[in-house]
Structure 1
Amino acid sequence: MNASVALHVDGLSRSLGGKRIVDGVTLTLSRGELLTLVGPSGCGKSTLLRMIAGLEPSDGGRVIIDDHDMSSTPPEQRHIGFVFQDGSLFGHLRVDQNVAFGLKHLSRSERTARVEAMLELVQLSGVARRYPHQLSGGEQQRVALARALATEPRLMLLDEPFASLDEVLREELRRQVAEVLRATRTPSILVTHDRHEALTLGDRVAVMRDGRIQQVDSPEAVHDRPSNRFVAGFMGVASFLPDSEGMLIVVRPHQVAMTPGGDDVVLSCEFAGATRRYTVRRHDGTVVVADGASSVKLATGDACTLQFTTERLHRVVAES
């Protein structure tokens, strides 16, 4: 296998109650790469992550880490770091004791040095003697990350680590976590249902639906050149217009210019700060979502004209 590949998931499957939760997933992760795995709730993202970690069995397929088939290896022997949604810190242990939990094989001085280095890495050097209940939610997640990284794992798996945090804290923490993972060059998969999070954090993005991977590509490609209609709609607001060849033209709101007057009609308008988001019925009956400058104010029922600002719009097959 390619030496640059840290993880290769080959045809991994899992069924529960007669339903296919993970359906033949094949995926690779390069060394030092942060891959975001995104999809709607219940599509199999967390199950896939737990199967990679060995926390859930598979019905078929292989998990290959650093060129070793780990499919039958117990989770504690896979050398994988795992950060859950709630951090799962030990409430009866101090922060430094939590971080040192997986370091019993080291001498006391080595453990102390490693804990100090990890807490400094996540910018929490001053909380070593505190207990988890004395920390904010964001601090708890950073301690959980430090604990997972302390063992120098081959691979890091993060399952919706920011989901329980408020929006401002989530924005700050996701940036910090990405910086830490890249600084340590730890190959990582981060599961999320938030498309913005997936696009802003991932070196690549894997989009999942009904147990299957729909597309794996750069954030730009997944957003601008989606593989099918589902990916196009899930990864951003999109309008779909039929073309003469039976395909669908994908139109993002920023690809539309609006001017007052004409044969198109505003159906609704939402203020969004720097822009206003309009839903417009075009003269041919199709409906398009468009972003207009806040300085141009159109109301429901107003006449307007839409023009597409991008010369080459992406197309997907109509059935997907």
Structure 2
Amino acid sequence: MKQNNYYGALQQPLLSGFNAKSTTKDVIKGIDLSGKTAIVTGGYAGIGLETTKTLVDAGATVVIPARDIEKAKRNLEGLCRVELGTMELTDPASVDAFATKFIASGRPLHLLINNAGIMWVPLRRDKRGHESQLSTNHLGHFLLTARLWPALKKANGARVINVSSFGHQMAPFNFDDPDFELREYETLQGYGQSKTANNLFAVELDSRGKTSNIRAYSLHPGSVNSTDLGREAPMELFKQMGTHDQDGNIFPEVAAKLKTIPQGAATTIWCATSPLLNNIGGVYCEDADVAELDAGNIEHLYNEPSTLRGVRDYSLDKENAQRLWALSERMTGIVFNAD
């Protein structure tokens, strides 16, 4: 029996019955989360907000660590069973403070959804000198997961969901120079390796955590319309990819193929709740199913969002996953004994 998803051993679609057009309402149908507690980073905007709404509607209590508390309050107004806390993913002291407060509440944590992220930003570094996309998308979530581990164990059946991206195909993880200290900064490379890190983290976390009845997953939401994720991305990148015209406007035929936000959040909800995943973990998912392993056999066209699918083997590699875990411990200054 295959015990983990190293090298993509479990990376095969399960024929879930859902597809790219499935929405959060479709995948949550019939699922009751009453009495469950979830934490959703970035759960007050975009697909994170849709994730929060769906979990609340299913009966869960959702705790949201927010960098912008006022924005979070505005966006979450009227929602019941939502709690707000302050947290900045690139600031270890802030992550520690948020996690310490939650642990002190004594509650089990049934779902940790590592959703927050940044994309294609200029070169910035956190206070420790780490490149901001790696710091935000991976290192902050690695630290948060470690600090919340006692509460995840207490749930006796928790799931950790890393919102990754097809962008992992832009770059493997660069172990020689993860912070761009020795090479010229390329934002696509920085984003790509941070998303590869999301996948590797899920593979290794699942392998280590399943003895504590904690499973982990990573996922691609799809190409989603109306999020602010790419707000700092250079328009030239979109033009080069063939999605926007010379005036910076998205081609209507491309826009028509993008997912809505409820469709974009569907895979997160599926990973968090589907009974099909009760005995499988460490897999990378898309379109509310386990994704296909991409061995270079899939043609990817950015102006055809449906072709942006599949997961690369380097982001499921056992040696890479274990090496990243050790590196992440050094970069965050912690020891994460996930057992």
Structure 3
Amino acid sequence: MMNLSEAIRQVYKNVGNIENEGQLASYIPELANVDPESFGVFISTTDSCQFGVGNCDDKFSIQSIVKVLSLALAYKIKGGELWERVGVEPSGTAFNSLVQLESDNGIPRNPFINAGAIVVADVLLSNLANPRDEFLAFVRNISNNASIDYSPKIAKSEKAVGFRNVALCNFIKDLGNIKNNPCDVLDFYYDLCSIELTCKELSELFLFLANNGRKTADGEVILNTSQTKRINALMQTCGFYDESGQFTFKVGLPGKSGVGGGIIAIYPNKYSIAVWSPKLNSKGNSHKGMKFLEEFSTMAQSSIF
């Protein structure tokens, strides 16, 4: 395996020179204000090495990447009972699709499509005394970063245009799989998606999933080994909506994308790498981010397959 930092330098240069195709997620007004030419990468390894290039210290909205973290907390609280409320299969449909919910009796196919993440938010609302504060404390503890916070501006922007999410939540409520008031569930969901991080912060935060569920700083157990394996498996099969098969085929790492243009990818026992480039392809995934990780995993010979 070649030196990871050298591979990042080379691939960053290569991908930086390709045409910056795609579109910003302008349907969320605040995300339309981002510099479309931003491009950053940061890697953190389980043996305490770090390296970053480009806009790796600029904050961006992590959006659906947070679904991995809300899932981790819900799984930590509920254990295997969680899978009675949400499935573990790839959806094969867009992230905001309603088409499978009726035939599946209100059980979303997986926790990373919007319907699944809304159900996970509902689970957290039912099991935490102060959901917003306790979730934020969970994330801050994992990352050892007390500055992580929600963005009221982004949450408000998402809520203003979240008509499809309102439909999803109410439909699931009607089918009996939302227990709380849909307005409360959606407000919490929008808060979760509004968190802003840099590539460096995102890479550091997700390193526990490359370290068998333990924080690298002090060995604290966030998730047990079995739970960590299952979340990584879900990232592998479901982390990129209806482009998850392509990501597995081309990149070969567990990962999760967000419409803010970020991608996190995990190499178990080795590293966590974050990429950010805000222009999205037709599936809602970062165009340059996908290209970078495909070329990086090939050059560094660091696919799990």
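What follows draws every value from the coordinates through simple rules; no lab data is involved. Remember, it's a predicted structure, so these values are computed and weren't measured experimentally. Cβ atoms are built from the backbone, for glycine too; each structure is taken alone.
Tabulated data
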| read-out | value |
| --- | --- |
| Source structure (of 1, 2, 3) for distance in nm of label points 7 Å out along Cα→Cβ at positions 18 and 282, computed value 1.6 | 3 |
| Which entry (1, 2, 3) yields the derived value 24 for relative contact order in percent (Cα under 8 Å, 6 or more apart) | 2 |
| Which of 1, 2, 3 yields 12.5 [mean count of other Cβ atoms within 10 Å over residues 106-113, calculated] | 1 |
| Given -7000 for helix-only ellipticity at 222 nm (-39500 (n - 2.57) for each DSSP H run of 4 or more, over all residues; to 500), calculated: source structure among 1, 2, 3 | 1 |
